[in-house]
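Chemist: Input: structures, listed below.
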Structure I
Amino acid sequence: MLRGLSIRNVVLIEHLFIDFDAGFCALTGETGAGKSILLDSLGLALGARSESGLVRKGQDQAQVSAEFYISDTHPVHDLLREQELDSAPDLVLRRIISADGRSRAFINDQPVSVGLLRQAGDMLVEIHGQFDTHGLLDAKNHRAMLDDYAGIDRSGLARLWDEWRAAQDALDDAQAEIEQARRDEDYLRQALEDLDGLAPEPGEEDKLAALRDRLMRRDGLIQALNAAYDAAGEAGSLIGQSARMLAQAGEEGGAVLAALDRADAEIQEAIAQIRSQSTDLEETDYSLTEIDDRLFALRGQARKHNCTVDELSGMRDEIARKLNNIEAQDDRLEKLAVAVEKAAKTYRAMAENVSVARRAAAEKLDRLVALELPPLKMDKARFETSVTPLPDSEWGAGGIDRVRFLVATNPGADAGALNKIASGGELSRFTLALKVVMAAAVGHARTMIFDEVDSGIGGGVAAAVGERLARLAQGAQVLVVTHAPQVAACATHHYIVTKQDNGATVTTTVIGLPRGDERREEIARMLAGAEVTAEARAAADRLLQTGT
C-alpha cells in the first residue's frame, strides 16, 4: 500500500508530506486547491511523462517520492531482482525533474530508467479517472483480466504453445535444409567425392609444411655432407700415414700411436654417420614437387569450403550428413511432423478447456456486474464480456480466444467498445462496478486511485458509489478524489486539500481529518457550499452515521 507521498517544488507545492492509511481514503477540497497536482505528483513518482512546467517557479528542480509497504510475495520483487536491484518490504519510488525538463528516477535510492520506474509503478498502483481507466480502454488487457477473475493459470498454456512453436520451427528448418540440399545435391556429391579422394587428415598441413622446409634444405645438406665425407676420408688417410711413420720409431712412439688410433676410430665413426644421414636424405618418400602439389590441393579445398585445412575432415562429414538427410528425408520429416501434430493437439486441448472456463467466467461476471449497475443509476445499461474464437493465425501463448469488455447504455442498442459508447462518468462507474465484482473473486494487491468517479452524479447514486468504494477497500487501499459528500462520508480516512494565498506565495496543504467536528464541517461545506448552515451540519451528521 501507499504509505506516504513527499512533494517538493511541484507547481503550487513548496514542501508537502502526506501519510496515507490502508482502506478507503477520501481527498476533498475546493476546486483549484491542488488535488489534481497531488495526482500529477504521484504520477511522476510512478513513471508518468514529466514536463518542466511542473517545477515550481523560481526553483531548479522538483522532487516527488512515493513510499510503499509491500508483501514479501509481491511481484515487484521479481522485477527488481531481474534488474539486480535491492528489494525490501519498504519500497521508495523517487523522481527528480529539472527546470530544463530532464528527469532522473530512483528505486530505493538506486538510479533506474524511467521505463523501469513505470513498470514498477504499474505493478503498485492503478489510477482510474474519467478518461484514464488504465487498463479497461485497452482491449489487449481484457483477456488477462478475465483470466484473473476466472482463476486461470496461463503458464501451462504458454509452455505448450512454446513447445508447439519449437516443434514447428524444427520441422520448418529441416524442410528448408532438405530443399536446399536437393538444389545443391550435385554439388554436394562432387564435393564429397573430391574430399574423399583427397582424404585430408587433421594436422596434415603443419606436417607437410615442416617436411617441405626440410626438403628445401636437403640439397645443401647433401652437398655439405659429401664435402665433410671427403675431408674425413683425407684425414683418415693422413692419420694412417702418420701411424706408419711412428711405427718405425719403436717403443718411443707407442703413446702417440695410441692417440692416433683413437683419432682414427672417431673419424671412422663420423664417416659412418655422414653416410647414414646422406642415405636418409636421398631415400625420402616425398619429393618437393609432390608436397607442393598436396599442399596446393588441400588449401584449394579449404578456400572452396571457406574453412581451414584442419576443418576439411569435419566439412566432409557435414556434407555426408546433408546427403544422408536427402536420402532419409521421408523418415526424418515424418518424425518431425508427428511431433508437431502431437504438440498442436496437446495445446489445442488445453486451449479449448481454457476457453470453456473463460466463457463460464464471462457469464458469471456479466451477471454480477449487472447487479451493480442499477444502484449506480445505470439500470438501463448493459455490460457484456465477449469471448470469440481467434483465427488460427492469431493463436498464441494466451490461447485461442479474443476477449473484449463491451457496454450498451441504451435498451436495444448493440454493445460496443467502452470508449466509444460510455461517457466519462459512465466509464468510471462501469470501471467501479467491474472492480468491485472482480475484487470479490481475486482481491487486489495494488493501490487503486479513483479521480472524480462521482462526476455528474449525486444523492443516492453518489451514496451507492461510496458504498461500493468502501466494499472495494476491504481488500485493497483505495484513494478517491471526490466532490461528493456521500462518497467522502463512506471513507475510512478523510483528507482535505486546502490552498492558502499569502500574497507573495500560494501554498497547498493536506490535512488528515479525524472523525468529529472538523470532518463534519468539511462534509457540510461540500453539501452547502461557501456558507455552512445548521441544516448542512445536520445532513453531514446523517451521512457520516450512514457511511460508518
Structure II
Amino acid sequence: MLTREQLVSKIESKKNDWDIVIVGGGATGLGAALEATTRGYKTLLLEQSDFTKGTSSRSTKLVHGGVRYLAQGDIFLVLEALRERGILFKNAPHLVKNISFLIPSYKWWYKPFYTIGLTIYDLLARGLRFGKSIPYSREETINKIPTVKKKNLRGSIKYHDGQFDDARLGINLVQTILENDGVALNYMKVEDFIKEEGEICGVIAQDQESGKEYAINAKVVLNATGVFVDNLIQKDNTKAQHIVKPSQGVHLVLDKKFLQSDYALMIPKTRDGRVLFAVPWHDKVIVGTTDIPKDKAVIEPKATDDEVDFILETASRYLEGKPTRADVKSVFAGLRPLAAPKKGANGKTKEISRKHKIVVSSSNLVSIIGGKWTTYREMGEDAVNKLATIANLPQSKSITENLHIHGYKQDIDYDNYLYFYGSDAVEIEKLISLNPELEDWVSKSLKINKAQVVWAVKNEYARTIEDVLARRTRSLFLDAKESLRMAPMVADIIAHQLGYDSEWKTVEIQKFNELAQGYILN
C-alpha cells in the first residue's frame, strides 16, 4: 500500500490531469470513487479531514432496507436498499453480518400487524433475504432478550437485517480504491474551482499538513461533501439555492448489561412517531436515534439534553434496567444530508425521503445528496453514470456489484478480537510475531493493542489520535473516558511512526482531550 506521501506525489507530477475529481471522503464519495476507478477512469478523491470523519462514521451501524420506509409506503427505496444490503453482505462479509431484531408486543394487534408487514419486507428482499420473520411468544421473547420489560409483554416479532462497522468499511473502501489504481487523500481541502469559459475544469486544493496548494485539472468534479454540499455549490455560484437540510441523529452507547443478548431491540413507534433501536455492537449497546432538523452543518455536532433525555426515557420504557446519564459510555451525533423540502412542506425531517438526488449546475459541477450507507454503491454508480456522460468519458459497465472489498474474508471468527480486519488480521498477527512488544494492550477492556495503532498509521492512513481512536478502532464511540486514558500512549506510537516531536504530541493530546469531552455526558 502506498504511503500518503507517495499519493501526494501523484498530484505533484506533471501528469496532474484527472478524468474525475471527487470532493468528500464519506460513504457517497468513496462509493463513487470506487465505481469510477474500477471502470478505468483516472480518479482522485480529496477529503478535507479524515475519511468518514463526518456523518459516515456516526450511523446506527445498520445495513438495512428500512422498515420505517416500508411503513411510509416508500417501496422503491426499500427494494433498492434490500438489494444493496445483500450485495454488501456478499462483498464485505468481514464487516457485515446478519442480526436478528425483536419488536416487542405490548398490545394484542402488534404481532399480527408487524408479522404481516415484515413478511412483505422479507419478500421484497427476494433472493437476498437474510432470514424469515416470525412471531415469538412471551416466553421465547424473554429467553432471547432477558432484560426486555416484562410487564404487559405479549410476545414479539423477529426479523432480520444487517449490521456493519461504518468507519471500518470506509477505510476498506479507500484501500480498495488504491488497489484499483485510484488515488484517495485525506487532509486535502478543496478551496476553490478552476474554470474555463464558465465551466469547471479542476480544483485548487491545500494539503492540511504541509500547507502547500495544488492546481488539479479534471474533466469533471463531483461534490460529495454530505451536509457541506451547499458550501461548494456556493463557491461555484454565490446565488445558488441551498439544496440540503441537515437532520441530526444522536446515539448513546451503554454497557451490554442493559441488553444482555445477541438480539437487537426495535421500537417501531416512539411517542413522537420515530423508530428507536437498541443494538449490540462491539460488546456494548448502541441506543438511538433522533431526527432533529438543524439550520447549520458543523463538523462536530453535539447532542442536546432533550435528545439524550428522549433516548434514555424511551429505552427505560422497554428495558428492565433504566439507563441514566451516568450509564452512558459515549454519546455521538451525526448530521444526515437530506434534500431540502420544497416550500410549503411540513418540515418534519423524518418524513423527507432518504432517496439520493443528483444536481448539475450550469458550470457542470455535479452534486449528490441524500441516500444512506446501505445504498452507497448504487449512489456511486448513478453518480459516475452522470459524470461519465458530462465528461464524455468512454462508456464502461459497472463491476462493483461483484467486487470484493479489501479485507474480504468468509467464515469470520467473532471470538478473535481482530475479526473486523478480515484478511488483514493475519498481517497484524505477523506484525506482532516480528515485534512481540506490539501485543501489549493499549486498552485491555476494548481489546486494542499497540499493533493495531501501528497498523492504522502504516496501512490505513491514520494521522492523528482521533483518526486511530475514533475511526480505525472505535474507542471514542465505545468508551470516551477510556479513550482519554489511551490518548498519550497512542500519541507516542504515532509520533514514532511518523517522526513527530514532543511538541506535536503535546498539542495532539490536548486537541483530542477537547474533542473527547464532547462525547462524555456531564
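Nothing in this text is a laboratory measurement; each read-out follows from the coordinates by a stated rule. Computed from a predicted structure; not experimentally measured. Cβ atoms are built from the backbone, for glycine too; each structure is taken alone.
Chemist: Given that helix-only ellipticity at 222 nm (-39500 (n - 2.57) for each DSSP H run of 4 or more, over all residues; to 500), derived from a single structure, equals -10500, which label among I, II identifies that structure?
Modeler: II
Chemist: Next up: Given a value of 45.3, 161 for Rg and Dmax of the Cα atoms in Å, calculated from one of I, II, which structure does it belong to?
Modeler: On the way: I: 45.3, 161; II: 22.7, 72.
The read-out comes from structure I.
Chemist: Let me ask you something else. Tell me which of I, II gives 34, 10, 4 when you compute semi-axes √(5λ) of the Cα gyration tensor in Å, for residues 159-198 alone.
Modeler: Going label by label, the one that fits is I.
Chemist: Then there's this: Between structures I, II, where is distance in nm of label points 7 Å out along Cα→Cβ at positions 255 and 455 highest?
Modeler: On the way: I: 13.0; II: 2.9.
Largest value of distance in nm of label points 7 Å out along Cα→Cβ at positions 255 and 455: I.
Chemist: Which structure, out of I, II, was distance in nm of label points 7 Å out along Cα→Cβ at positions 207 and 231 calculated from, if the result is 2.1?
Modeler: II
Chemist: Using mean count of other Cβ atoms within 10 Å over residues 167-174 as the calculated read-out, with 25.1 as its value, let me know the right label among I, II.
Modeler: II
Chemist: Assign the value 0.9, calculated as distance in nm of label points 7 Å out along Cα→Cβ at positions 215 and 287, to the correct structure from I, II.
Modeler: Considering all the candidates, the number was obtained from I.
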